[in-house]
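FYI, it's all coordinate maths here, none of it is from the lab. Source: prediction; values computed, not measured. Cβ atoms are built from the backbone, for glycine too; each structure is taken alone.
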Structure I
Amino acid sequence: MSSWRASLSRVRESPVAAALILALPLLIVALITDLDFMPQTDEAKFHWDVIQQFDAEWPAVPWREYHAATTPLPYIAWALWGKVLGFELPLLRALTLILSYAGVLAFYLLARNRNHHWPLAESLLLLFSPYIFLNSFTIYTVNVGLLFEVLALWFYLRADQPSDWPALLWGGLAATAAIYCRQHYIFLPAGMALWWAISRWRAKQVGWRDLRNLVLIALPITLFLPIVVAWGGMTPPAFQGLHSLTISPVHINFLVIFIGLYCAPVVIAALPTLSRWRWRGAWLLLCVPGYFLFRPYYEQGAKALSSSEQGIILHGLDLARGAVGAVAPALGEFALWANGLIIGAVSLIETWKAGDADSVKLWSWIAAFAGILAVSDFVGERFYVLLVPVLLLLFYPRLAGRRVAVALWAAGMALIGVAYSIIKMNGG
């Protein structure tokens, strides 16, 4: 047993071994499928045609008008890649595979740099997050921005002092690249702006260096403005008005459910803290009416969609409802929500009391992301994966020393991620 633990420890401490382990699942799927399976999500509906449009109009870049809802950087990258290797779907998917791996590997290095207890396990949780794993093999824009998101987090987390303006600059440039892959990554500078406001409020002063930092934090939004002006909105003209901006608290509840599933074992560390609060923890019950008022099960813009289009969690609950009736899935949904609420509440309160800069930043990103969700008509579960790196960095360090729990959960997420990918690749 001791030799097994020693070997495991060496693997955990070796970046080379971690890089090989993280690459292995991606290589296995690539070899088995040759990246040649039926189109997923919006591959054939939007992305493939747009890539060919960018190729046809090269060296001009048709960034003002194309038939897709997301920003143009991925299409530029795929068009250039296609000019070298070809525009067959499997060849284009290979670029996403490389970029996805780079993003996961960068996350491993970030978690290791932050002295997390088991960065490899956290990275496996990111890799096997079902939508990230599946979309590693597709031409889908979220994964193209993953590397830039992780780089932005890396630099932003380093910027603790006013003298750290280079970190804010490089973080802002990385965040800009992420936004130009998908607009939703705007939560990165928005969260940093919230962190700036909180830190200045706590310090009760604002100096010239603080204002300079705010300008640097606003850089990604400033660099995104020209395309917003040219489009006349946040998406290309053809997609404006597809989903109107409406207040949708249901998405906040689903975010709590999302945390309750994807960060499930963190409750092991949160429950002892909650028990020490005793009656003071009863205030969490005040959130329950909000859950029932804005249940995320078939709500808002999702009413016209099937449960499979809404995502894995709702589809799984729907399948369970068909098999065992409505009561058990309803309890399961509430249990996930309660689990996420406990995990989040304990972390948020401890963060606020301690004032730890890293945790305040991470919570600021969650708040900014939640704000974006709250004014959206319909947001499918696959959009929430943008927040997964932030959730892992915030919550999983609480499980330091609980290697068995993290390892078992990583194995469980691997089963979910692989099973979901197999189902989708075979037409499910």
Structure II
Amino acid sequence: MEKTSPSMSYPKLLKTLDECLTEQKHRHFWLFLYSNRHAQLQLYKPNGNDDIDLHESEKLIHDTLDLLEKFDPIELMQILPDGEKLVALLNKFCFCITYAVHIKHVADGFTDIRFKELLPRYDAFLDTLTKDEKAVTCKIHELTYKYGFPITELWSPSIDSTELMEMFIKNHPRLNEIYSIPCFVFTKKSNHPKGIQISTNEYKNEPQDPWDLIIFINENDILSKVKKEVGTSWPNPEKQFIGNYNDFEIALYVDRGKCKISNALSTLRLQIDHLNEYKNGPLAILSAKQFSDIERINPKTGKEIRRRLAATIDSIRLSEGLISKRWTVYKSNVRRSIGLYLWDEINIFKGSGKSRKKLIIELIERLEAKAPKVLELYFGSYNINYSKKSIVKLKDLESPFETVIREMNADYDLTASCIENFEYLTPHDVKTGGKNINKN
């Protein structure tokens, strides 16, 4: 991945950051919607349930509320009987207790600096729990780690896909103008790079799986030098050790048979970015005027601010995979909302007995009347006249109309794959069977 240049103007860096954050929120939003539907479907599966059933989920929520009451009875009493505040507090507690369990037992390097100061309190709380209470925290962790969101939040009522589609096809709203993006995004088990285990000096985790290369790094190491050492050591079949065992902040245990060198280097870079952010605190985003005033007084400080901002942008791009060709956020929002609407109609509301093609044709007719420009996302010249002398539009011809039907079918298939795999997939992923798509 080409690095973002810190020599870019500050306004341009701000614009690039905003684009990355917008797409990051976009992906988290859609991943939450897909995961929400998958998790809720699991509750009603009579057989072959991968999670737990409805009765068990209700008991788990009840047990989690008991833990919350034990953890902070005063705060809980202060918000009762406000249901909305109770749900928010429960979701936060679910995330924090999962995070505390995770840091203790899982070596994937996940950190969330927002909860740095809270962690000791939750650690101490875990030590007070009974065997049965610890079983509850383990189940909360298992489900939250599986999906990447607090399971209590995923079990909340689903967002209305008809309302969502209507809002997206009418204008270009920012996501936070429609629904709140999930406040708590956890690391996800399936996203952890295969063949890599991570330990930190602060939270040491012994590797559970085989490894043949250890990379020890600290905040003073020069990344380019470490990368060069990794490249030199990689082909050697014997066990390799890079860095200083007695002086490290992060240790990567790598099984080179299960991991590509590019994945190891990307993980290494992300961990260094996380380490710097963890130590320095979140980057304060300044306005262009504020930055200009600082740079005028102290050019060296201005240069460091630009460097950290460029590093933050690259960290987001790496962690979200924003380095490949993809739909624009607007196009993705519209087409995914249409795919979700169709999926809900067929799988939740059973389509009123109509076939998928019939539902699609009816939707096209509605869009032609209410938002014809949306159909150009499926066929670029859909609303243009067939020729300068003709009053017939391309949409009136069979081929463009069939193209839109075919593409909306593809939107449905994309949605179905995303929900089945509780994953944010692209059309390319579905075509190639890539990423985490279930091939069974």
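Thinking only about mean count of other Cβ atoms within 10 Å over residues 182-189, which of I, II has the largest value?
Largest value of mean count of other Cβ atoms within 10 Å over residues 182-189: I.
For distance in nm of label points 7 Å out along Cα→Cβ at positions 70 and 118, which of the structures I, II scores highest?
I
Figure out for me which of the structures I, II the number -18500 belongs to, where helix-only ellipticity at 222 nm (-39500 (n - 2.57) for each DSSP H run of 4 or more, over all residues; to 500) was derived from the coordinates.
Structure II accounts for this read-out.
Tell me which structure, out of I, II, gives 1.11 once Cα Rg over 2.2 N^0.38 Å is calculated.
For Cα Rg over 2.2 N^0.38 Å, the value 1.11 is produced by structure II.
Going by distance in nm of label points 7 Å out along Cα→Cβ at positions 30 and 342, which of structures I, II comes out largest?
Largest value of distance in nm of label points 7 Å out along Cα→Cβ at positions 30 and 342: I.
Of the structures I, II, report the one carrying the highest value of volume of the Cα convex hull per residue in Å³, for residues 14-261 alone.
Ranking I, II on volume of the Cα convex hull per residue in Å³, for residues 14-261 alone, first place is II.
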